[in-house]
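Please treat every number below as a calculation from the coordinates, not as lab data. Because the structure is predicted, anything quoted here is derived from the model rather than measured. Cβ atoms are built from the backbone, for glycine too; each structure is taken alone.
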Structure P
Amino acid sequence: MGKKGQYFVVEIERQTFSGAAVARINRYVVFVPGGVPGDKLRIRLVERKENYGVGKIVEVIEPSPYRVEPVCPHFPKCGSCSWQMMRYDAQLREKEAILKEFFEEKGLPKDTILPIEGMDLPWHYRNKAIYPLKRLKGKVLMGFYERNTHKIVDVEDCPIQYPKINLVASKARGLISKERITIYDEVRHWGKLRYMVVKGSKRTNEYLLTLVVKDTAISRSFARKFMGIDDSIVGVVEDINPKKGNTIFGPEYRTVEGRGYYIESFAGKKFRVSALSFFQTNVEQAEKLVKRIRETFEDDVGLMMDGYSGVGLFAITLADLAKRIVGVEESRSAYFDAVDNARRNDQMNVEFINAKVESVIGGIKAEVLILDPPRRGLDSSVISAIADVRPHRIFYISCNPKALVRDLDALLSFGYKIDFVQPFDFFPHTPQIETLVKLSA
């Protein structure tokens, strides 16, 4: 229906997990980035495929009652948020609908899905920022990539980052501007400084600065200058990534000044989080998720396994619910943090193994299994091992509904049933959904 370049008037029906809204020209589906359900828009068809098209908004003829003015001046150019133009209650409703659609398409029971847990204040929730850098006409550009490009949108103040991260980044930008360090050019594969990463805790007021370089570039005297820009900075780490491409971190890193970790306060525990270790980005929402697990956890558990355990967040916060807990983590950085965190919190019944989950799950034979895999979901060998070991209960945490429903479909074929599905909004103003699923054998 229609040709590329033609103009159409459409009404937006719903949102999708890709972040683009859905409209129709007769029966022909058109994805419209920036659309809000209920909008009446004039669009230009900028891409036409056999089964779908992509439309660009030319005019908002009648705005949806859920359309709002974006808070960030860089929206929609910046690729970090795609839903700032939509009222927050509508965002939550759309995320629930997207999750139910995934379940329905896979033939899974969508009546097990509970109302999504949103945030009271859905701003300034991110505890980590990764900034690509570029020097242009003497000015240092630092921010986030424009959507679907490697063009940097120069961002001074991001409304979803912790305020202190914005402040530290601004001060660091000023220091980099004054220093004579070269900034990496990915086209020529030339220059030293590739990325700056700021992460930390607003509860302990500790922040860690990681400078990703093409080769060794950060001297102790330079690192001391970074330490001096704000009292909250506890360490400066250099990560060396000599390879071409858009992979952020390299395998080699060192602490140049201070310490190579910050301390986070979470659910009454203290956690060491190193430069290359993963920690939940939205601490407030992650605590709600842990609370939900605790509320639905049965007594008398002998052995629990925490797969993809990271720095030990679930193993340590749930340590009192089982006689013995084994955490399994592939990343050496996160593993060493987890071991330290067990000691730090006096959790004598918690131990950690530095290995891939698929290599050890068959030998642990846990009664309860906690799984928080990466975005791609569970490896097929992990699913096969679960079928053999048959833990009584599984708590599956997922950030990718597509991988989640695939894995749930496999687990249900082994006789498991879904007790509940609890979505959480870890990433307001984006289409991303975090989901906790409890399964019983």
Structure Q
Amino acid sequence: MFVEQIYTGCLSQASYFIESNGEAAVIDPLREVDIYLKKAENRNSKIKYVFQTHFHADFVSGHLSISEKTNAPIVYGPNADPKYDCIISADNEIFVLGDLKIKLIHTPGHTLESSSYLLFDDKNNQHAIFTGDTLFLGDVGIPDVAQRYQGISKEKLAEMLFESINNKIKPLDDNITVYPGHGAGSACGKNMMRVTVDTLANQKKVNYSLNGKFSKIDFAKELVKDLPEPPAYFPQNVKLNRDGYVGIDKILKNNLKNLTADYVYNKIKSDDVIVLDTRNPSDYCNEHIPGSIFIGLNGRFAPWVGEILKDINQEIILIVEEGKEEEAITRLSRVGFDNCLGYLDSGIESWKTAGYSTESIRSIDPEQFINESSPNSQIIDVRDKSELINGKFKSSKNIPLSKIDSHKKIDKNLTSYVYCAGGYRSVIACSILKRDKFNQLVNVESGFSGISKLI
């Protein structure tokens, strides 16, 4: 028996590869599927099943691509309504994989079709459960994160989730391993643990859905309290996962195009096209194309693209470091942003060589910021509200990055000092504000992690 978690930090997402005696299965694969095909080849095995825990909202799954390349059937639980051929399994249905067995357990609540997969070893002992977005480590999945259901309240879904976890997962053997669909940072939960693997026994102690801390009604109230609005691209990703999509191979063929500076200049005269700068924050601050938006590859790139750009059909032109072109397009495709026109050939240097102007954003270290700022300064903290428990700089206004485009609280006539936790999100915020004609912007490098060492 071989079980491997494939964890993608950018998405805080876990997929799984299971193999036994020449037969393999994949659970919740990423859109780029070569990694799973190579694992099967390396283990001299054939992929027999592609198991989906639900219709994902935060990323586009690779289930259709694997099925197309291997003829492995796609498996969903009850209530799934895909627009393609697949197995709609019954609750407690058993699938044989080599010397192993996998039981589908219908665990609705996060979504109506949400299911978990219980793995039995070759001696028919419970070994592990793959919980998708039903049970996270230290947390649970937010009900109806994509706002798909009409006529079913979040409270009702939360109660269903409580019943699924306590009636179907809690009675399982304590020593089994819990493999969740996401880890800390995912928008599909509220407060997940940093670890991505745990025992069910420990989760029964620390997870508020399992440890008896709440009744069903109180659990539902706690779960739906202060729920954030889901990003706009979530329902669009659900539609792609349910209805179908273009494979990553075709996306790369269509989008991996080098563009001249003149072409880019003429395209961005229209507001319909966004220049997306994926370089390091410092490089962007030093010089960038006017009107471009920064979201760097060295961070939570794909989720922030979805959060900020919102519409997966948005036309995009990339500014990338040499050699990062395919990575950028692939990571865009993970969240369904397939309408990339290409990338600027030779990057910002070719832009300048063609005679076009650049802009910059002043960027200072925490010590400079403390020396310059005063009680009357306009200081913008773009961290999430939940991060303020770690402290904040006096007189700062908290406007989370996801809300920065509704910037009514910011005075354009004043210099704005912008900080986040570490210096990544603040540059995204500055790029959005600068695109909206805020010209007196100062980025605070290292963010509050640097500031807090000096106050």
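Of the structures P, Q, report the one carrying the highest value of FRET efficiency 1/(1 + (r/R0)^6) of positions 233 and 329 (r between Cβ atoms, R0 = 30 Å, to 0.05). Walk me through the numbers on the way to the answer.
On the way: P: 0.65; Q: 0.95.
When FRET efficiency 1/(1 + (r/R0)^6) of positions 233 and 329 (r between Cβ atoms, R0 = 30 Å, to 0.05) is computed for each of P, Q, structure Q gives the biggest number.
If distance in nm of label points 7 Å out along Cα→Cβ at positions 89 and 137 comes out at 2.3 when worked out from the coordinates, which of P, Q was used?
Working: P: 4.6; Q: 2.3.
Label of the originating structure: Q.
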Origin of the value 41, 28, 18, where semi-axes √(5λ) of the Cα gyration tensor in Å was derived from one of P, Q: Q
